[in-house]
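Bear in mind these aren't lab numbers, they're just calculated from the coordinates by the rules spelled out. Owing to the predicted nature of the structure, the values given are computational and were not obtained by experimental measurement. Cβ atoms are built from the backbone, for glycine too; each structure is taken alone.
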Structure 1
Amino acid sequence: MSCCTDMDSALDQEVVVKTLKHLIDDGRIMNDTNSEYFVRFGYAEGRYTYFALNYCPFCGRPISLGLWAAEKKK
């Protein structure tokens, strides 16, 4: 279950992956966002590049762990 059908499609096609940061072992993470959603791209030499997401790139809803935790504290 995700925030929108476009995100569901991206997850199915593995353009966006949902995993814990410490479980990514096939590439590098380009930013330090506290999230479990990552755009995966740039497969070269057996490695991917990952970019952590704060917001859904399709509907704009907050999806990262950091934003969720900040909202919960309010």
Structure 2
Amino acid sequence: MSKDKRYVVQMEMYVYAENDYMARKRAHRMKDKINSKHVNAHTSITELGEQPFATMQYRKLEDKSQPIDNRQSAPLPF
């Protein structure tokens, strides 16, 4: 068995986007890049919200799920 200890790291970063959808998309893209480069990285997005620059205002996004990219989905049969 490995002698390495397991640690939990919580990360926070800013994402600039035009709207909520693009913020979700960019946040998940960054998460996926970390997971693809590091074999044992199991990153997740625990919260996503909007905070305008130089303000204390914060709006938590209810939907933090990964958006579906319509360009990669199969064409509809009709």
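Of structures 1, 2, which gives 12.6 when mean count of other Cβ atoms within 10 Å over residues 8-15 is computed from the coordinates?
1
By the measure Cα Rg over 2.2 N^0.38 Å, tell me the structure among 1, 2 with the highest figure.
Result for Cα Rg over 2.2 N^0.38 Å over 1, 2: largest is 2.
Which of 1, 2 yields 27 for relative contact order in percent (Cα under 8 Å, 6 or more apart), as computed?
This value belongs to structure 1.
Out of 1, 2, which one gives 3.8 for distance in nm of label points 7 Å out along Cα→Cβ at positions 32 and 56 as computed from the coordinates?
Checking each candidate, the match is 2.
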